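Quick heads-up: structures coming right below.
Just so you know, all these numbers are worked out from the coordinates, no wet-lab data involved. A quick note: this is a predicted structure, and the numbers were derived from the prediction, not measured. Cβ atoms are built from the backbone, for glycine too; each structure is taken alone.
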Structure 1
Amino acid sequence: MVTNPSNLSPFLLLLVLTLSSSLYFSLADQDSDSDLIAELVSLRSAAESGVIRLNDHLVSQFLTSVSAPRPYSLLIFFDAVQLHNKQELRLQELRREFSIVSASFAANNNGSDAGKLFFCEIEFSQSQSSFQLFGVNALPHIRLVGPSTVNLRDESGQMDQGDYSRLAESMAEFVEHRTKLTVGPLHRPPLLSKTQIGIIVALVTIWTPFVIKRVLKGETLIHDRRVWLAGAIFVYFFSVAGTMHNIIRKMPMFLQDRNDPTRLIFFYQGSGMQLGAEGFAVGFLYTVVGLLLAFVTNVLIRARNVTAQRLVMLLALFISFWAVKKVISLDNWKTGYGVHPYWPSSWH
């Protein structure tokens, strides 16, 4: 039995039209989402290390013009070429670490997860409007835009400044915590290429017989006492200067004064931060004390003139006392804690 459409009630006609429209727009949205993902995949394939360079037009195309929820997330690194010369910001180093995370994610995720997260960068001189859109006014800055993010300034997730110390590892943890996706093991480029390794092996092979001959004759640098003395002083200086702390924490030698760009800050007041210049200054003072102690205990005792011995001893004590006092004064200034002598109560 064939039903005449004219016999259908207005309610049924409205229901049929609504379902048809919903199905049509749903298929249209799916096609639109697929097109956006396909374009992002294409841009990622053409970009170095898979980091897509966004501009104001692409930000509008993939973020502001697309209604939430989106089928993808964007992790964005904000950069400024004119600030690359400021070593304390470490923008170039952080950008390289960001590329390592991006390349590792692409290498470890070849399935459906590869289209859920894309690594991007925005450069200030090319996309100032995008910086304003996100409310970025200080660098370094990394922002995650999730599928349901609408307000880019307030709702997107920002990586904490304290997490930059661990570089790529911290970025990978930030991604996995916020997106629930797995970055996988990080693939860092080797320090030496195969060609460089081959050249080094060839040189070692050629020089090995000559080195063995000189070792047997005792004519190498390791047999020279002056080399060992210089090496001991070198190790002592870098030990007391806190050099390993500066290397691990990536501490700069000095900072630029924000109030006066022409002025450099070599000593930073505050116990939570130590500049490289501070460590070298303290290391120099401690090295002077150590060398004076070695001189007094190994050289001065051989002097036959007792008067000269006493004068040099007094001078060494005075210089050592002055150096240690400077170190204590610097520590008091940085931490705010005073160091003072303690006298037994019976002496009062």
Structure 2
Amino acid sequence: MDPQEIIEYLAEEEEEEDEEMNMFVATYTQLNHRKNSNSVVRHGGSVFNHRVINRSRAQGHQLIYRDYFGDDPTYPDYIFRRRFRMRRSLFLQIQAAVEKHDPYFVQKCNAAGVPGLSSLQKITAALRMIAYGVPADSLDDYIRIGESTAIESLKRFVISVNQVFGKQYLRSPNKNDIKRLSGIAEQRGFPGMLGSIDCMHWRWKNCPTAWHGAFSGRYHEPTIILEAIASHDLWIWHAYFGLPGSLNDINVLDRSNLFSEWAEGRAPEVHYVLNGHDYDMGYYLADGIYPPYPTFVKTISAPQGNKRKYFAKMQESVRKDVERAFGVLQARFVIVRGPAHFWDIETLKHI
């Protein structure tokens, strides 16, 4: 190797050493800056700048059990039903089913052997948020549950309830149901009626800004539409949720799965006689915006004569079943009466 090549080689080695020294100095400076910052706002816990609060979780479980589930509870049955929106026996049934379905609600111990939150605490937090529409942070001082854990409990609870009880309580009417509904409808003057149909708008507070135009309609703020069919006993037989509030009832009907079984030839059989004619297809009571399908019976606008006036009065009276269902739903579970605070439609759908 000649002297010139030796000089070039040493120069390259010196440049690489300078680069390594610069990288080391930059890394050391950054670490030293973080160390000084941590010395000012240093908190304990496994997450950086996250404070761990000793909430006495066992005390929260004992309070709930003593107030509502003990042998001699502090609050009587009528207060339990008002605050949980159900009887104690139904709550215990739901608790057992949810614990069996999702291990998240089973009480566990951490690595130190300390028991975690019980299913009573998680389910109670979820039901309080659903029943009263309160923020997750407001439950901490009584239930002893953190805000993020309360939100996670709510999401998992509504999913578990839908998956466990949905096949029984979120289904189309079977033959026995249709027979019972037709008999009751005939006594009310509408033989062959299967329920009333309408749409409800749920205001979406945390709608993404880019979606405001699509979800804002006549209410001038983002809403999500729920299409439902309800019977006289406020049982909801059909629910289709998630379309933007800029649509109307006709657009929602065109996109819903209401007539999917009818289109595939699997419509429920309904036999009744009206004015000497035999019919084999049921119908729903609807307002004036719905299209003139044979499956919809609408009121008469500006009726003339006593006969038409009486029909319009009776149709509008019976059609209020779905309106009452929406009213009771919003009164019993305030979370769907106020604005929705979650960011994704899938969570709102489960709620």
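Given -15000 as the derived value for helix-only ellipticity at 222 nm (-39500 (n - 2.57) for each DSSP H run of 4 or more, over all residues; to 500), which of the supplied structures 1, 2 does it correspond to?
So the calculation was done on 2.
A value of 116, 67, 36 was computed for Cα extents along the principal axes in Å; which of 1, 2 is the source structure?
Comparing all candidates, it corresponds to 2.
Ranked on Rg/Rh (Cα atoms, Kirkwood Rh), for residues 172-315 alone, which label among 1, 2 comes first with the largest value?
Largest calculated value belongs to 1.
Comparing 1, 2, where is FRET efficiency 1/(1 + (r/R0)^6) of positions 156 and 244 (r between Cβ atoms, R0 = 35 Å, to 0.05) highest?
Once FRET efficiency 1/(1 + (r/R0)^6) of positions 156 and 244 (r between Cβ atoms, R0 = 35 Å, to 0.05) is worked out for each structure, 2 has the highest.
With distance in nm of label points 7 Å out along Cα→Cβ at positions 188 and 260 computed per structure, which member of 1, 2 shows the largest figure?
Evaluating distance in nm of label points 7 Å out along Cα→Cβ at positions 188 and 260 on every structure, the highest lands on 1.
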